[in-house]
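Below: a set of structures, written as structure tokens.
Quick note: the coordinates plus some simple rules give every number you see, no bench work behind them. The structure displayed is predicted, hence computed values, not measured ones. Cβ atoms are built from the backbone, for glycine too; each structure is taken alone.
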Structure I
Amino acid sequence: MYPPAHYQSDNTALLNTLVAEFPLATVMFQQDNSGWPHISHLPFIWHDGKLLGHLSRAHPLALELNRQETTIKLIFNGPDGYISPNYSQQEQKVPTWNYAKLVVDGSAKSVSEPQEKIALMTVISDHFEHQLAQQFATQPWLMSALSTPNLSAMLNAISVFTIEVTALHGHLKLSQNKSAVTVGKICQQLTKHQQPALARIIKMAQA
């Protein structure tokens, strides 16, 4: 099986971190038995044990969800980067590439009731506004700032949906097969080379 077992992970804290910090997922689902899956990119958050997202009503997935629940696959793309042998010559003899990916299998279902759509869009916007406020000390925008006509227009333009997750697959090539000393040297160099996110995820993978 590939990736090798030592690069697969069910580390819940780490996998949740990938969703929280890299919420824009690659979305795939089978559309009209065309042979090729539809591929696009949408942001998600965890909410009540499910993944929560929204998209334009003209999006192919929204059209599919209008007809039925849909089997879906998401790929959350965490940090990645080149690992030079110079980072730790004792164990890292050749160049390689480290990465963190989360593959999610699930079933997507549209939310149609207007008040529930408003409530879930409030959850989504509050989530990302809170992140902005923490990072940049900004004043959060609130859904309540929308006028009734603008709120109605937004609801008519979007589809809100949830995903019941059936499987999580952590594909994490993060120097797990190296010693703690080597991992420390790799992380030190990555931080020095302006890749602190990758360094931090590598450290989490060692726990």
Structure II
Amino acid sequence: MDILLFGATGDVGRATAQQAIERGHRVTAIARNPDLRGPLGDQLVTPLALDVLTSAEQLTDLARRHQIIISALRPIAGQDALLVALTQAVLRAAEAGNITALITGGAALLKLADGSGETVLSAPGFLPDAVRPIAEACAAQDHLLESTSYADWTCLRPPAMLQEGERRDRYEWGTDTLVTDADGLSQISFADFGGALMDLAEQQNRPEKRLTVAWGNA
């Protein structure tokens, strides 16, 4: 499969590229400044420097030469609100190429597992102030997806904690509520999140438009 990967030099992007090449897929890895460390140096990966917000014509051409888009885009700190524009650029490329876009979302609008009805973003004291800007941007990204009918998309939202860690090659799926383990923790490593993205990429039919994944009790 020919994959167009956005945000290829971030933690999720690199993990996704690693999983893709292990499965024998070809990846065009888009980033502002792609480098050849780790999976980006593999012969199945073609790094490409591109500003997603100013390269609509190039994105259209690329999308038409690939079978699926995976977006792991995240703005730099202090520019969190750009997430919506970045996501819209990816969706427009997917529309032009008539291919599916797999979007890395955020946990902001996932409900807590305690049955309170509160979300990660709305629950008092749940989020540290430092991460509220990106959480609010992820909520806005979710609203953009909800209003988008011109492109085929699926959004994979992470658990409460997406972090460095071991690769377990196992995880539990959910939809609108945080997936937790027996200790109430909602977490997954970048490596396994990238694996979940690739599992979705390889599926012909995806069960939901919005999914979440975590180690859970699997």
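Check the numbers for relative contact order in percent (Cα under 8 Å, 6 or more apart) across I, II and tell me which is largest.
That would be structure I.
If Rg and Dmax of the Cα atoms in Å is calculated from each of I, II, which structure is the one that comes out at 19.9, 65? Could the numbers behind the result be given before it?
Values: I: 19.9, 65; II: 16.4, 49.
It must be structure I, since only it matches.
Suppose you compute Rg/Rh (Cα atoms, Kirkwood Rh), for residues 40-119 alone for every structure in I, II: which one lands on 1.22?
It was calculated from structure I.
For distance in nm of label points 7 Å out along Cα→Cβ at positions 168 and 192, find whichever of I, II sits highest and give me its label. Mind dumping the intermediate values first?
Numbers: I: 3.5; II: 0.3.
Once distance in nm of label points 7 Å out along Cα→Cβ at positions 168 and 192 is worked out for each structure, I has the highest.
By the measure distance in nm of label points 7 Å out along Cα→Cβ at positions 144 and 184, tell me the structure among I, II with the highest figure. Don't skip to the answer; put the middle values down first.
Numbers: I: 5.1; II: 3.5.
Once distance in nm of label points 7 Å out along Cα→Cβ at positions 144 and 184 is worked out for each structure, I has the highest.
I have 18, 51, 28, 3 for P(r) over Cα pairs in 10 Å bins from 0, in percent, for residues 24-87 alone, calculated from one of the structures I, II. Which structure is it?
Details: I: 17, 45, 20, 11, 6, 1; II: 18, 51, 28, 3.
The correct label is II.
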